[in-house]
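What follows is calculated from the coordinates using simple rules that are stated; it is not laboratory data. Only a predicted model underlies this, so the values are computations on that prediction, with no experimental measurement involved. Cβ atoms are built from the backbone, for glycine too; each structure is taken alone.
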Structure I
Amino acid sequence: MDTIPKPDELLALHSVTEELFDTLRRWFDVPTRTTLALDDIDAAVEELGDPVMIAALAMRKLQALRLLSTPGVRTSTDVVVSIVQDLNRALLQAPSMRLKLAAASTDWDAAFEALTDVGGPEDGDAPTSADDEDAESERFRSLHGKLHEAVYAVLTASDGEIRYLV
């Protein structure tokens, strides 16, 4: 296979993957070590429905993508496309999964009581309308988009062929 240089968009993923990784850890309280159940073929059924495990597996893929986006590390176009494809579903769902977990773990009696406290919530703590944007989720989506930009750049640089990238 021909070897081509890594496009700038792929090289730029070094900091993007780090920020996505850190955000997933914080949003889902992912421990520093995670164990996979491999005792039988169906052991993953429960794990693959757990938001923390989904985030942990996405974080592992982000580690791999960060390595592949490093200058001098040899990879191929199909590997980059495959990793981003694997990450896509988890990263699409992460902002809403984060909110569902937060809602499930909220002490709603205490939250409602805080609304009636003198002064109410601190400025900026609560949205002013139901359709306010979540800046943190928007940042996450923007970073996720950079993974797609890198894939498109890789496909363009390789003319859609499988090529080595250095």
Structure II
Amino acid sequence: MPNKALIIADMLNDFIDPQGTLYVGPAGEEIIESVKSKIKEMRGQGALIIFICDAHAENDLEFNMFPAHAIKGQWGAEIIPALAPQPDDQIVFKTRYSSFFGTNLEQILVNKGVIEAYLVGVCTSICIMETVSDLRQRDYPTYVFADAVADFDQTAHDYSLKRMETIYGAKLI
């Protein structure tokens, strides 16, 4: 059983493609190669690869705060083609910021014997940070590949990395 998991947050068309509803901007596109590299590296170490995907209903209350995005079954909610999952990869659909809220992520980690979590993806100040918080609440040693996360806002990105390191105890690598 793998003892490590690579959690890939929201590398979806709506966030990464310039035509996406909540396009992160060039910062999102710039991490694609780094994310690909981390997937290859972690897969080579026998890590469990987990894609976390926003998958909202058309009337999701989150759309009171953000434009409608990543609607389940639509192009915007699909993983970008450059990161196509492999058959053994896990895909977890979520409707809130944390990858744990209302999902089976915790069961997957437990059932697969994962004892360390590594994160990449978007957005640093929202889904990455909330997932790191929930991982640390569950006492998982947590690592964030700083060159493979991105945000809409560089100031929020920088603050979030610092908070995850100093408050949650995540290691930035």
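Numerical summary
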| item | result |
| --- | --- |
| Structure responsible for 17.4, with mean count of other Cβ atoms within 10 Å over residues 27-34 calculated and labels I, II on offer | II |
| Which of I, II yields 38, 20, 18 [Cα extents along the principal axes in Å, for residues 35-90 alone, calculated] | I |
| When distance in nm of label points 7 Å out along Cα→Cβ at positions 3 and 51 is computed for each of I, II, the largest belongs to | I |
| Test item: distance in nm of label points 7 Å out along Cα→Cβ at positions 43 and 147 calculated as 2.0, pick one of I, II | II |
| Among I, II, structure where helix-only ellipticity at 222 nm (-39500 (n - 2.57) for each DSSP H run of 4 or more, over all residues; to 500) as derived comes to -8000 | II |
| For FRET efficiency 1/(1 + (r/R0)^6) of positions 107 and 139 (r between Cβ atoms, R0 = 30 Å, to 0.05) computed as 0.95, the structure of I, II it came from | II |
| At a computed 2.7 (distance in nm of label points 7 Å out along Cα→Cβ at positions 83 and 115), which of I, II | II |
| Test item: P(r) over Cα pairs in 10 Å bins from 0, in percent calculated as 11, 43, 38, 8, 0, pick one of I, II | II |
| Source structure (of I, II) for distance in nm of label points 7 Å out along Cα→Cβ at positions 131 and 155, computed value 3.2 | I |
| Answer label among I, II for the case where distance in nm of label points 7 Å out along Cα→Cβ at positions 59 and 75, calculated from the coordinates, equals 2.6 | II |
| Which of I, II yields 45 [relative contact order in percent (Cα under 8 Å, 6 or more apart), calculated] | I |
